[in-house]
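Some structures to go through are shown next.
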Structure I
Amino acid sequence: MNLVMSEKPEVTDVKTPVDPQSCDLFFEPKDRLRMTVSNSYSFATVKPAWASPLNHPNRYLSLLNAKGEEIVLVVDPADLPAASRKAVLEEVARRYLTATITRILDCRSEFGATYWHVDTDRGVRDFVTQSLQENAQWLSVNHLMLIDVDGNRFDLADVTSLDEASRRYLSAIL
């Protein structure tokens, strides 16, 4: 099974396997994600959250209730019905805004904080990272994820594709 049910409405600590095809995720009203499982029970508010976004991107999607408690763990969102997958990934995109860095315009470190001035696919951004040992995550040899003090993610999908000046800033900081 690719889903594990963390709770049924009447049972909170029993894990019951659930067939991914039995989950119907939809928006009602247009800005609230809901879920019905096997037309048996429903959750009025569902919040998706990646369980391991850095080590396993696009896998292990936790569906949480309105209180932030896990309802279902989706091992692979591709196993959901197409309409449900589209709805949940739309909500994930809204919750996880990740900017892709295209150029580093300036970067400096002071007293353990690193100040970034970058160009991204969402425009020019300024952000601060603390403790680069924890908040600069290498996802592969050339793929770097920076997480700022507010929890925003800044993606460098391929550091070798950056211009020379950007690579110099990056190597001076890291």
Structure II
Amino acid sequence: MNQPRICVFPGSFDPVTLGHVDIIERAAALFDSVIVAVLHNQEKRAMFSPKQRVAMLEQACASISGISIAAYDGLLTDYAHSIGACAIVRGLRSPSDFDYEQQVAAAYRHLAPEITTFFLPADPQFAHLSSSMLKQIALLGGDISGMAPPAIVAEVLAKVPSIRKQP
């Protein structure tokens, strides 16, 4: 019996966008199991806690089979080993993403040569989306509908007034 092909799709997902959901759906079609790994990066000031981001991803991806969502911190390759992943999936929005992601993939290969990094290009309709852009547009009062699942849009908009009050 072959071992299941498990991949990990890491990111901050602060918050999850429709581009993220698209990559997760496509990865789920290629692998037996996709672990969506929410990075807890203490150096970044996040809009949502890791627990909130996991919950948002669970809601946004409820209809996608073969996935699970978990938070992690530390080295991604250590996490990938701990879950038995054979692959890391990364989404690419633009050529400049490729340059950066190629360097990151080389580091992953150095740390864990048995784990392969796969790049999935963004669907053109989502190539402009990033969590940072979505948050910035929301903070400036712009329309973020169509950038994230509706429930996530509502959560972001509910958070905006409290963020605007922070110094």
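Laboratory data are not the source of any read-out in this text; all were calculated from the coordinates shown. All of these numbers come straight from a predicted model, not from anything done at the bench. Cβ atoms are built from the backbone, for glycine too; each structure is taken alone.
For Rg/Rh (Cα atoms, Kirkwood Rh), for residues 57-96 alone, the highest value in the series I, II is held by structure II. A value of 3.5 for distance in nm of label points 7 Å out along Cα→Cβ at positions 25 and 105, calculated from one of I, II, originates in structure I. To test your reading of the models, identify which of I, II gives -0.53, -0.94 for log10 I(q)/I(0) by the Debye sum over Cα atoms at q = 0.12, 0.16 Å⁻¹ when calculated. Answer by label: II. Once distance in nm of label points 7 Å out along Cα→Cβ at positions 41 and 137 is computed for every structure in I, II, the highest value turns out to be that of I. Looking across I, II, the calculation of FRET efficiency 1/(1 + (r/R0)^6) of positions 113 and 145 (r between Cβ atoms, R0 = 41 Å, to 0.05) that yields 0.40 traces back to II. Here relative contact order in percent (Cα under 8 Å, 6 or more apart) is compared for structures I, II. The highest value is that of II.
Using helix-only ellipticity at 222 nm (-39500 (n - 2.57) for each DSSP H run of 4 or more, over all residues; to 500) as the calculated read-out, with -14000 as its value, let me know the right label among I, II. The value was obtained from structure II.
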